[in-house]
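**Q** Once you scroll down, you'll see the structures, which are given as structure tokens.
Nothing in this text is a laboratory measurement; each read-out follows from the coordinates by a stated rule. This one's a predicted model, so the numbers in the text were calculated from it and none came from an experiment. Cβ atoms are built from the backbone, for glycine too; each structure is taken alone.
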Structure 1
Amino acid sequence: MSLDSRFKDEALRQLMVEVSACKKCGLWRSRRNPVLGDGDPSSPIVFIGEAPGYWEDVRGKPFVGAAGRLLDEILGKAMMPRNSVYITNVVKCRPPENRDPLPEEIEACSPYLDRQLDLIRPRVIVTLGRHSTAYIFSRASIPFDGISRVQGKVYEVSFWGERTYVVASYHPAAALYNVRLRGEIENTIKLAGVILGQVLSKS
């Protein structure tokens, strides 16, 4: 493990300690486990969902329920196994009954995501769902008027002084309710993999 990897691992452990003690919004009252992230913090690609669900809350890891199994399958088809990427959410604690996170919850929790991204500094960011897309677009000063309008599109932005690509996708959970969306999600994640390959080939 390189010095850089050890630094990232330790910084993320410290961040997890902070998240575990966080009471900046009311979600701490009903959570079982906060969910920081999972995967390789040295990966050049990060997937950002919205908030933990039931099984994520139980296990303390993102995307381990039905939507997570679908994401794992799609990542495999795109030749990006789960352990080769980093996965996280905008909100780190499960909203009751899996409701959408509230704006004040996103505002309270997003600094943790910012710190994760500042540590990892990915070259490709895949936003999964409207809440994560809206947040990352706001960071990049990109107008956002609905996930269906930006699904599958690629945006070139400047983060950390480097060219970074933001790829917007529906959340995998959407395909559990509307199977027609699965193909769109698969194509979007495959596209993100192609972009990642192009980025790495130039570095």
Structure 2
Amino acid sequence: MKDESIHFDEESQNWDQDPEKVKRANLFAKEIIDFIPPDTSMKAIDFGCGTGLLSYALRNSFRSIILIDNSPGMISVLEQKIKKNGLHNFQPLCIDPMIKELGLNDFDVIFSSMTIHHIHDLHKIIKIFNFSLKMGGYICIADLVTEDGTFHSEHPDFDGHKGFDKEVFSLVLEENGFQVVYYKIVFTIEKEVNGENKKYPLFLTIAKKMKD
């Protein structure tokens, strides 16, 4: 989709007002915490953080969280939230991580919600995640199960992925040094598209770094 960051800038002010977004962030956070016990010595990255809903739900689980997004509007709302709630372990960054390195072998966990389907080059971003994680670290990715292309029907210029097949996505992870250790359908988004009620399942997959 062209000028995606502009679209998300426009959405940022009302993002947290959608109870469904808050609910799914809390559900994903619970699944992550259940699998990776909170450890306040760990460092995490929230990739495509938006206003930080997922990080906020995980705020007590890590020593520090770097929250990354390329939308200045989202980061601005996030900064207000950090100030209001005294979130001293949050560090927001408005960058494009496809260009800027995140830090070599420095992080324990990377989590991302509803962002990866916007990234064209899957292998490149998974490699970046691999470079950034310590050996044995985890990536936790929540995103769309393969859909028919109608999820972004209100944005006809969207040119990202139409969700992901479990086996195909797992293979991409494995080819880039990860072993899938968890997969679950956690949430379903319901939308009316052309007068039809459509359901879009969201998965959470957790993969462990096994090799560089």
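**Q** Supply the structure label, taken from 1, 2, corresponding to relative contact order in percent (Cα under 8 Å, 6 or more apart) with the calculated value 22.
**A** 1
**Q** Thinking of 1, 2, which structure, once helix-only ellipticity at 222 nm (-39500 (n - 2.57) for each DSSP H run of 4 or more, over all residues; to 500) is computed, gives back -9000?
**A** 2
**Q** To continue, here is another question. Comparing distance in nm of label points 7 Å out along Cα→Cβ at positions 122 and 146 across structures 1, 2, which is largest?
**A** The structure with the largest value is 1.
**Q** Continuing with the same structure: When FRET efficiency 1/(1 + (r/R0)^6) of positions 66 and 194 (r between Cβ atoms, R0 = 41 Å, to 0.05) is computed for each of 1, 2, which one produces 0.55?
**A** Considering all the candidates, the number was obtained from 2.
**Q** Given a value of 22.8 for mean count of other Cβ atoms within 10 Å over residues 138-145, calculated from one of 1, 2, which structure does it belong to?
**A** Considering all the candidates, the number was obtained from 2.
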